[in-house]
Structure P
Amino acid sequence: MKKLVAALAAVLALPALAADTFKIDGSHTQAGFAVKHLLISTVRGEFGKTEGVIVYDEANPSKSSVEATIDAASIDTRDAKRDEHLRNPDFLDTAKHPTVTFTSSKIEKVADGQYKVTGDLTLRGVTKPVVLTVEGSPTPVRDPFGNTKLGGSATTRINRQDFGIAWSKSLDAGGLVVGDTVDITIDLELTKQ
């Protein structure tokens, strides 16, 4: 009995397994979007500055969390005039709303390396719940510099009108110059802290 009590005390004295904290590697992360233009083509763009922290509990993913921030003014669609219009009050209004943020509220493991991440997306000062479909590397890797890395891709679809981004012009044939549906893809590389 004394041995059992001693063994139990030894187990209880062990430090609890903790989740790992990973920082978003902004130089290897791309936050992109795609939206219909004139009903006939798709315009793609990206934001050049993304940062944040992901706390990942491999044993219990539901205890994981995500906090990410995107610099809204870093938008780039390869057209300077269009980018300037996207920064003004017709669209992102980056002078008043300099960041786009996401904070998770629920993380569910769907399969190995696949997750549904529910959280609050704040865009142009409006916060709405969204669900990200995430596919991630199941096993961390070490880079040549000794850093532990994870990677993944998150996708979702939003309606820009839900976030107060209503500008567009009507086409003679019907429809709008800029579509309401925006597909978002974020390709992430994470570094363990």
Structure Q
Amino acid sequence: MELMNEGHLRHLASPEWARYLESELLPWITTAADLGDDLLEVGPGPGLTTDLLRRRAAHVTAIELDERLAGALAQRLAGSNVAVINGDGTDTGLPANRFSSAMCFSVLHHMPSADVQDRLFAELNRVLRSGAAFLGTDSTDSETIRQAHLDDTFVPVPPETLAARLQAAGFTDVEVGALDENHIRFVATKP
């Protein structure tokens, strides 16, 4: 089983997804928290979210597990304010207390287990500065979303458990809510 099927990847690189990000995700990001000067994005995939974020932070580090996607994104954004790392968000090897914010969009449900998701939360808490925000979105568990994830990893985060899991990883001021009918959004702060 793949982390993400080819149809899903095409969707995440599509003009329709770019328009959705611009109209639905970006307005929330810009009001939810201060992104600061050194942002970490986990799981950028084809990089449409990275394109939005790099216009709002002086420096973006994007860490992508898929070697092919990381290579393509690094090549496309060479010479920009984005550094792309082919690596694992649960064990980044990046310095502690470095980043002014961290983000992951539609990534959590592609992780193979709740334990791996929790390891990501702990790692992001480690690499964030005190007072920095962790923002994200993820898909809910519905038949429509399940159909889009045939033959790939789909481990949705139950929204009712997310706040407690982020708090267990050391975050405070956790807010979890609906982004739209198929997605949740969340923001948490490293104390």
Structure R
Amino acid sequence: MSELKAWQQISSEYLVQESWFRFRKDKVLKGNGEIMPAYYVLEYSNWASVFAVTSDGKVVLVRQYRYGIGQWSIEVPGGIMDAHETDPLEAAKRELLEETGYSCKTIEQVAVVAPNPATANNLMYCFLATGCELTHSQEFDEHEELEVLLVTIAQLKTMLRENKIIQSLHVTNMLYALEKLGEISW
């Protein structure tokens, strides 16, 4: 095994600081001894997403406009963990309830992934929720606009095969959840 060394931050300067993300420029000492004068990092809160299955076997999805790519996107419910939240499971249940109105009987973490470890510092916690039932009305965040879609697992698998779902982090959650449900195998 090689003797690669971790990089070390020499200095750091914030270029943008917003409530939901920060953007910084670091001066870095690389493991090989070279100095990199400008390495840019996006700091986000951690995220939580939920692959939710209703009591009658439907998958709860959301469809929302994603301005960054200029398209409508089909996704699992999820979002940013609020500043006061330390438990990803509680954040996942909150996001599911707020975005869809669904509550779940059981929920378990199926994966933790790094959205972009080269330039971002956060993690996304992926959950599988089962026994979901519509119990509340939706409660959107300030800038959310979305609709709930209910699909069968067979329909979801077709959507994935046909590349109809392009949000990579949510596809990751879907694949881990489908594997946990015994719907796919590696």
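Thinking of P, Q, R, which structure, once Rg/Rh (Cα atoms, Kirkwood Rh), for residues 39-142 alone is computed, gives back 0.94?
Computing Rg/Rh (Cα atoms, Kirkwood Rh), for residues 39-142 alone on every structure in P, Q, R gives 0.94 only for Q.
If helix-only ellipticity at 222 nm (-39500 (n - 2.57) for each DSSP H run of 4 or more, over all residues; to 500) is calculated from each of P, Q, R, which structure is the one that comes out at -6000?
The value was obtained from structure R.
Values quoted throughout were computed directly from the atomic coordinates according to the rules given, and no laboratory measurement underlies them. On a predicted model such as this, the values are computed, not experimentally measured, just so you know.
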